[in-house]
1. Tell me which structure, out of I, II, III, gives 38, 26, 22 once semi-axes √(5λ) of the Cα gyration tensor in Å is calculated.
2. Upon calculation of helix-only ellipticity at 222 nm (-39500 (n - 2.57) for each DSSP H run of 4 or more, over all residues; to 500) from the atomic coordinates, which of the structures I, II, III produces -8000?
Structure I
């Protein structure tokens, strides 16, 4: 690389990291605002929950389409458009007079994020060739994602405490517009496959199918497992996804070519990031509810209480590049075990709690394990796929992350917390959520380690 190329690559990486930081900061930071949204709109938790679930459902459901559109029409174009849509959704959510419009704004944010995130990840490969420079770039991206989410909690707690929850959304619009304006000047545009048409029917089938499934999961909390509404929604979702598989196998230009799923490294990375997603979501969702409702923390106190993940993750990401190249499979195995152990530690949920021993210690462990897994699996996701398919590969990877970790995770944990509380009369159902998360981490982690490259094959 020349000096000019290196400078341009660094500026491009800054835009990619900024996009991930903003989306990460906004994604789950709303969890800390849920009690305030309940009071503002005089709504039940299951209703305001859709500010999280609606965002996560759309984000996860349209990720495959976003990744494929980046392959077809240019990833820089998708990143720019996605950030503009994200900014529009932020403004609508912040100004919404009723809960329905707030959820609509969150849906627009989810659509923008679904376009921007796969494009951003795929653009890393365009900025840096395989080797140490790309590994360092992925490490920095891992730091920005984690710091974004956790800083979002801190900033969210401060903004809610000082300015009110509306500014949590309004303040996201300006940096999103800046990122969109800077992308065309510093990011390379990937070749567009203009002769290929997007698979509209496939996108509709998979997106509506996932939405129906997630709506069914969420409505279990309010209606019960054997009620007509969740069962009907789950059945419709399963039918639509079955139709999606059948259509993809027969259409000449599918949204998702199933042969790409034969790439072991992509499957390994997707299972691994799925494990990370369910662990992180339980920590943020169940953890912040436990801190506020169980221990009586204010939003600002709750945000600062989980800050150790942020600080540790940032340090680990900066020094991880030479570590993860040595034996990624062994590191993954150790990290999944550490993550499960930390979740079991958090599952004790004592009231009152000693911050250092009951909270900070497992959060530090999570900061180490989640960051290392993110770096390794991010490389795995795109390492062995054809350059023309890096967008859809990124979409598959990010779908596993944000669908399992975000939408499904929130829906499952919300249902668990409410169900345990209703059946036992104990409002602190957070223990069950942490236990479920630990079990899912072990299951997904075993799949990721089994599919990972043998010792000696390094990022």
Structure II
């Protein structure tokens, strides 16, 4: 009698078709067509499981849904999706965090049909964000640089302003010299408290006190607001990565929320939607109604208007916070990563290290507990507990391994440290765990 090995349970066709990643494709194509392709996809997966019994883990249904969608719509071209194994969840200049499934679905609904230009959705998103932050008014533009430029051009009125923080691009990731020169702003800077006090008491009256992200450790929101008021200036808080939830609630370093900054006295808060908000990359201005109205009337604001797809994603993301602010750790990818318990990261690191170490071309794969930068903006970074896998190939060519992983069909961007390639799991979704193993096996074969 022939005994079949015990095989792990695969999801059903129905489970795949009902997953949010696949649902949007079903609406655009045809349910029976997608069901046929899903059946073939599961048959191939079942064959792989049988052939590699005991050596192949069934990925989570979300990962399988993503693979099915790629098969239906085609593989991404160069510059497409990547796997971020750097540990940095928000703040990377070279790539943007993924959106929530409902935001992706909202964009697909807009993109798949004729649609209006986006003013209604933009206004709806701005209204939601007003309610969530307590701002008098909100303006959404299509990129952060435009939001910063419009704010400076309208709030400073060609008068001197003082920047608390580094003026060099590397310090904060912002080209302060360029943006001030283009908008007629005379900008002085102070990189520590003593210099700030001296600058506030010297020279012509200031139009605005701007605080960059790297100044937050030595200048609180309340203190900055008090100093600005005493100098008769506006307080503009330039906080690209601020959001609606404080990471401190999940055991990481504190980052004041947009509501906290406004409540402390900021006249204007400038944010990138792709930061801790977890929405699309865009520029958001929160603050006093008069300042927002002036910004909205600037010619650049009309040129940099939010498009319909961005508006759809921003509105869908803001609704997640409105409906269940505590539940965003399950629905918004950035918060799924940041809220992952360290114990879970450890379990994954230990399990993956043993699988990777079994590859013939790998000399060692060691799970390591360490602090990694989960937020990065220029030279300013916030670090927190993480687990990593240090991979050393048998040929000793760790740089070659790193380059091979980065050149894969689904690139894996990893760090290099002490002659090893480092997979830092804080920024890696569990659905990609098996893919990490497979790609290391391929790259070291």
Structure III
């Protein structure tokens, strides 16, 4: 299957079409990379295109007419466009199912490779892969280097095509070499995308009413709410500023919910003929005092935490949501162990853990203290993720028995979490998956878990 170009003309500042016509198309034609253009037509249409590509792959495989192992898509859009593409492409795996791992007895689904071209608003995935200071690859071929200079006139356009240039470099080297160095180069520019699966349950129901995947972030509380509110501002404020405007509208909201954290599954070793006993893996909490993660005592049912909450967001990979907003720095600073159980980092902000909020007697005083704690907690994300290193200065209870002081924010490393709203407030019932907003029904809950068995399925070109 040839390269597929997914174009979302409505993404971000609506510059994707002109970028394709003026830069990407003539460049791909000049370097002789065959491609097919698929364009979204309505909001959410990326899922339809994902289903279309999957159906085509299935037909090619069944007819034995060269069904490719990989499907490669250059995505001219934002995080939402790639989210829709993945959701549609793998719609048969988890939709309306309670499972959280790939069925290894079923036929292996195709591998999807994404080449991100950042035409969205936040472009969190692209910004994670290409942080400030990233230098785009330079073609080794003189001719290709000349073509880059001809069609890519600005440094910003060159940055936007970083992943395309990596893919181009791979195509050139793979056609002329099968050496170990070529394999190493591919592994350094192709990154696995661990996925999270979220299921929405109605009150008293054991089967989900909806299930969806996310490859960037899953969130509730302030992050989900500001994205929900920001959609009403998109026409007048298509850029990043609309997120800050939306945040001001919900920064003082106290999101009431019960949160349950799930421990990673036990690890087993089958290296010998006799499998080793399963080894339990604990939920971990980061300590700013020691700069390390420490195990959290928990029952098999997990760890239960009470709100009210300001912020709740999880990711398996992405450290930053904007170029300067590093919300989950520990994914890079202390990366999860290779070969270990699938985990996500979950960041929580609970201003009520401090005396200043808890002991405020007047509503306006509590609201002022609440806002101040939220601004301080999230403001550190704009200082290269320093918020995770701040110690809570006024805990309700002082640490006992030599226990380390708590952080201003809490970062847990776990296999998943369950969010059960305890109020009828609409905002407490919102769940965000890669920017797509979903609703928890009254009395219902959302369960988000890292999906096992998909580590080698979805990849992104760096």
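1. This figure was derived from III.
2. Of the options listed, only III reproduces it.
The numbers here are math on the coordinates, done by the rules we state, and not lab data. Predicted, not measured: the structure shown is a model, and the values here were computed from it.
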